[in-house]
Structure I
Amino acid sequence: MQAEMTHKERILAAIEHRTIDRIPIDYWGTPEATNKLMKELNVKEFTELVNVLDLDKIISVKPEYIGPESKNGIKIVDLLDLADPNLTDVFVFDYWGVKYKRVEYGNGSGFYYEICSRPIEKCKSISEIEENYIWPKTEWFDFSKIPEKCLEFSDYAIESGFISPFYMYNNIRGLEQSLIDLAVNEKVAHYIIEEICDFYYKYAKKIFEVSNDKVNISQLTDDFGTQKGLMISIDMFNKYFRERYIKHIKLVKSYNIKVFHHDDGSIMELIPELVEIGIDILNPIQWHLPGMDINRLKRDFGDNICFHGGVDNQKVLPFGNVSDVEREVISCIESLANDKTGYILAPCHNIQVNTPIENVLKMYETAKVYGKF
């Protein structure tokens, strides 16, 4: 009989396709959904929620932003803090110079910060960007507390470091203009992508250097997919992103860290490229979308990558009943873990506040019953 594993052991074993005692279970949720779940379970801290649900939560740590505090009198925040429930400003900037407006939804039950202006959207040339824009600097971050944060969660797999060149290009330039650049403004596109990647490379390297080998996973994340297919061609991916991805993957793996790639949407055509260049974990596995056949995913790529996510967060979790959720979870386990490893169960994206609590609990309950080996 397989001995019970620790949370960290279970996650890392699944990623490495080793024997596991049960399917690891992770959690992604908006602050509002998380608070709703905590209230239902009568816990006051997120760490308590992790313990109560017995989650194999991948814990994210990051350096503290200590850069410029405001722009035009408006607060500047870390991009990764835009979901902080204590952030109530109507407008904020992130350190890339992107401006956001706080927008409520669901009759005030939740909020998102939506982009309302982009810093280099109207720039026509590289020289104009250089004259009017300041790229982020690693000096704007305090990395000194990374080791302490890692030790605080030593029983869990630690994720840190982040690169998202296409996503960030879209944020600072605008989706329409970034796609135009990729098609007809090659010099501008290469310049912007290189600047983004250069910052993220230095940022991640600094984290890895100070972490004392405590970081297990690092994100190389983008959103190339739509609900029906890819947003750009494979040729375009290879022209602008492939070699830069490879450079970053080499950095991550030089520190013996696993590469986590998040890519929403229908991306089947891109997956062979991602596998070839060395990603270790693929998220979120939206297998209900066209082309994302769940059995083919495991058959064609399951020997090389670990799948993370899978549980539908567009229809099943928010709008299905507990029987729908149970069937969804069983389908994910039977397909993505048909060899009893190589899968970490989680919602496809952040659980939303309109998701019934009973569906969330049923997801994890079913995973523990049907995912036990």
Structure II
Amino acid sequence: MATYRAVLRIPGMARVVSSQLLARFPFGMMSLGFVMHIENMHKSYAIAGIALGAETIGAAISGPLLGRWLGKYGVRRVLITTAVAGALAMACLALFTLPAFAVFVLAFWVGLMSPPIQSAVRTVYPRLANKEDLDSVFSLDATAQEIIWVVGPVLAAFIASTAGTAWVVGLMALIQVLGTTWFAFNPQISNLEIPRAVGRVGNVLKNERVYTNAIIGLLMVGSFSGVEVGAVAILSKADAGVALAALSAGSIIGGLFIANRVRSKNALSWFLSLVAVGYLLTFVNPTNAIWLGTAFFIAGLGIAPAFGRLSSMVASAIPVGDAAEAYGWINTGQLVGYSAAAALAGIAIDTVGDVSALLVALIFGLGAAIVAIISTKNPPRS
């Protein structure tokens, strides 16, 4: 904790961290908000699911491109333009009853215009902090992100039940514009000049550190799908919510109290192994809500530290001009992993049984740990 307090005393750091959290907050509301509102509009979960998939595909496509454009067109211009363009699409979804095809197009546009907040902020961190503090900075960032995933869905559900689903989507649009504007006009961000990336789009993937960490991120985030789909299938809605909250609570505690205590070259392997152990423990009594929540909490202890370590490793391995695109590709990998594992978990439930979704989580989690262990024994060339 003392280390994090020292990091937050770095000039501008607290403002950058808090503003990027607000700018990204709509993503914590988006999955539930889109599904509730579009289902309410068309009385079809299939249409809602396709729309959410379209948004995810749009974000996966645009991540590397927008990250690259931060250097080409300027950070503030790209952030504000995408925030407003995406918010206008959300406003259309909130205000009008639209045919399914129009909903799909607008949802895809929302994803395509997702402001590249992560790419920008993770590019600026190495300029704000000393190299020896970067592990702490990225761990703090990963831990703070959990606020989005804990508060976002709860707020979306509360607003939907009290004011209506359209207000959820409208609020997402408003927060995106206000948060991104605050973030973009921070001196540390507005004055950030990222060198133009050299070469074609995707050249950064030739860096072994980047594509290795993209694979780890794909597997790690994919495991979350198995956890989320499995919890909802196995438990009541209320119990599933509590169990998933335990996962986020474990991540927050892990980020605050574990991340800075393990800094060896094997740190990422240890963190991901802890996540896999938590998933494995779910099979002791997978239908018991208390036990499942406990196992998720144990798995969560490694999540924020692993995310922090992944980001720090990339920051130390690539030129500044390639950093934003690299983080874009890593985010794309995570989106692909989440979507693919969600589909596999759904198929597993329909063909085998509810608990099989947890097996999907375990396989993806073990995969992430194994790739991390292999890459540690054979360090990627920068």
Structure III
Amino acid sequence: MIFVNCLAGVKGIPAWARHMPADADAMSFVDVVFPAFLFIVGMSIPAALHARAQRGDNLPTLRLHIFARAGALIVLGVFMVNTEDGFNEARMPISIHLWALLVYLCAFLIWGQARRLSDRGLPIRRAIGTLGLLVLFAVFRGGDGNQAMTPQWWGILGLIGWAYLIVSLIYLTVSDRLPILLGLMLGCSLYFVANRSAAIAGVPGLATLFSQFDAASDSGMLLAGLITALLFHGKPQAPLATPRWRAIVALLIAMLALGTLLRPAYGISKIHATPSWCLYSSAICVAVYAVVYRWVDVRGWQGWRPALAAVAEQPLLTYLIPFVIEEGMGYARLDWPAVFGEGWVGVLWSAAYTAIVVALARGLVQRGVRMKL
């Protein structure tokens, strides 16, 4: 995500290295990055919730944890999306860059940890961070100068938060029942179809009911990850000796077939969150994970650990670092050299910048810095 976010600002690169236009009926590797993030979140849900249950969390406590984590992602997503668009800086008492930096500072006070920070001071830090976010919400001005913050499209973290909330609650309800989970994943595609149906669009109540197709599409990709985790590893309380390879291949073929079947009607579009984009992206993720499984779980390859263990442990911290850098440079009125934004130099810089961010994340994690929602 860091690499493609940086790559998005580079001019003069091939179309396959960019997000495809909304109505192009196509997808690039860039368009698969966000689905892969959702897929990974879905894969983590069974093990994460089972681990909390093993520590003694009962069902109400698990639900509270899910709502708290989803709420944190949604709040962060909404604040972040308002740093990108919709603000009226001239009517705000501070610059948008300083406002954004204070948002990240408050987020760290609420959800961050560091080796030198005592746990006894955590309630006070969280109270200060929460009050800070409320103040920043109050001083924000958008639109004509009187408009408050709006969710807009919820931001990347907000979209993840909503999908995580939906799928986690589904998993708590239906547990490891694969047929039901598969039916619900199919239902996410059918929900999109219903959203585009003229018959439903003509009925106000039904149109409202089927208006949240983004959340349905994102939830479908989380469900794909959750189902893949169960097929590869089984129930957390009863792991599989070997993956269910026939079922995995059948799932892969079914995703590709359904995506192909729905493509003529709705096309492939990340922007419109069409079923074909979701299904093709999920199929790619299943295939990639099968390769990773063979390398890591079967052959025991551990070469990634020294460089990427910190990122794997702290993805949110790593994801936020570029935004802090960007806002800090904006506040200081600094910019990268123009040559970094053009052609293959820009591509190489994007790769180098990603490596720099990974190194920064690794250094912070080694010093005890964490972001825990």
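No lab work stands behind these numbers, since they all come straight from the coordinates. The structure displayed is predicted, hence computed values, not measured ones. Cβ atoms are built from the backbone, for glycine too; each structure is taken alone.
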Out of I, II, III, which structure matches 1.03 when Cα Rg over 2.2 N^0.38 Å is calculated?
III
Quick one: helix-only ellipticity at 222 nm (-39500 (n - 2.57) for each DSSP H run of 4 or more, over all residues; to 500) came out at -22000 when computed from one of I, II, III, so which one is it?
III
Comparing distance in nm of label points 7 Å out along Cα→Cβ at positions 59 and 339 across I, II, III, which structure shows the greatest value?
III
Comparison of I, II, III by distance in nm of label points 7 Å out along Cα→Cβ at positions 75 and 171 - largest value held by
II
